[in-house]
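These are the structures, in structure tokens.
Nothing in this text is a laboratory measurement; each read-out follows from the coordinates by a stated rule. Because the structure is predicted, anything quoted here is derived from the model rather than measured. Cβ atoms are built from the backbone, for glycine too; each structure is taken alone.
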Structure 1
Amino acid sequence: MTRSEQRIPKLRTRGRENRRRLLAEAERLLLEGSSDPLKFSTVFEAAGVSRGSAYRIYIGIDDLLQDLATEWINNFVDYLKSSDPGAPPETWTQLSDFIVRSAAAYWAETADTMRVLPRIRSNAPASYNQAVRALSDCLAEIFNRYFVIPEVPGWLSKLAFFTQLCDISFSDAVRSEGHISEQRLIEAEALCKTYLAFHLPAWLPARNQAGA
């Protein structure tokens, strides 16, 4: 675990505000800047955060950018937890479609961040891996809220790949068309349902029907 991973949960009010400013400024600079590597000093100077304060939060630019990616996932988890399909879905395929459409909506709301994430290095720290696990846990909770899920070996890993399928579909849509069209949404829904159908039966008992 890096020093910043240990310190971020313990930051006081001013430290949390400095972290927010550093993340926002890094994103702005990545969006507006050139393809040249972004320097940590450029970020904390533009954010108006002192060198000492910046290095008390992050080890350097890679640490900051990885935190940006981690925060995007953590915010997505919160977004999913607050999402509501309205009426309880009658089938797990309907629930799958709801999750895919919720993911697309979150992509649209965080379009700027999505533009800079591909520039972040892929060597994921523990905090990023924990965020990915939290996302899988969140999806498992959503499925379990509405349906009685059978024993599926590696269920959390299956749900992690489910989210990757969404990402692949949406990335291709944005890269080739500039947005996620309705047709692309339908394709993503079909892809995710087809994948889950390898691991789930066609019908699952509803949680309320099972008396759970």
Structure 2
Amino acid sequence: MKRPVIAIDGPAGSGKSTVARLVARELGFLYIDTGAMYRALTLKALRTKADLGDENGLGVLAASTDVRLEQQGESLKVFLDNEEVTAAIRTPEITNNVKYIARAKPVREHMVKIQRRLGQEGGTVMEGRDITTVVLPDADRKFYIDADFETRVRRRFKELSENGASVTEDEVRKDLKIRDDSDFNRTVGPLKKAPDAVIVDTTDLTIDGAVDKVVGLIKA
């Protein structure tokens, strides 16, 4: 019997990525972080000084770029043209520019094809911004992970601080507002709640509590 395909969406700072990764580990499924794919292409675009406003040019760049995700133990490694870039794609520079890559229609069309191929065999937990609505609309189970805005700000600030970034909570708040505006309002692949997705509000949940809830719903 084919193992189920799990699709998870949600805004930045909701705990979506951590929940998805731990759910995949709990179930013994492959975890696919689609955001990492856009971040990797952003890194290449910046390295090659590509015009971030040229959507067709970015589409050509995407088509000629090899982005690969590999599960190694409990870690997901990201490879860009065979170079491991797992840490390199998590810098503020990448975060500030990934929106230009993510909103380019030719890029998203290319990425969606890859993502669908990765998810179609089952036994996968795929997360991102348009997974339940665009990439895997026929997924066996769909979840929308959310949290109130200030909770997401605090989580994002804590994450950045622990990774050595020198930022203030107010700077994170402003950045998150910009990211939300880009995610919710872009023309191609916007973030929205699929009608058949189960909403999991993590505002008052621990990570373990959120994972237990999602896993319980999948197994029910």
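Given a value of 17.5 for mean count of other Cβ atoms within 10 Å over residues 142-149, calculated from one of 1, 2, which structure does it belong to?
1
Quick check on the output: 34 is relative contact order in percent (Cα under 8 Å, 6 or more apart), derived from one of 1, 2. Which one produced it?
2
Of structures 1, 2, which gives 0.50 when FRET efficiency 1/(1 + (r/R0)^6) of positions 54 and 102 (r between Cβ atoms, R0 = 35 Å, to 0.05) is computed from the coordinates?
It traces back to 1.
Compare mean count of other Cβ atoms within 10 Å over residues 126-133 across structures 1, 2 and report the one with the greatest value.
Max of mean count of other Cβ atoms within 10 Å over residues 126-133: 2.
Out of 1, 2, choose the structure whose coordinates give mean projected area of the Cα convex hull in nm² equal to 13.5 when calculated.
For mean projected area of the Cα convex hull in nm², the value 13.5 is produced by structure 1.
One of 1, 2 was used to compute helix-only ellipticity at 222 nm (-39500 (n - 2.57) for each DSSP H run of 4 or more, over all residues; to 500), and the result was -22500. Which label is that?
Structure of origin is 1.
Taking 3.4 as the value of distance in nm of label points 7 Å out along Cα→Cβ at positions 110 and 150 derived from one of the structures shown (1, 2), identify that structure.
Going through each structure in turn, the value belongs to 1.
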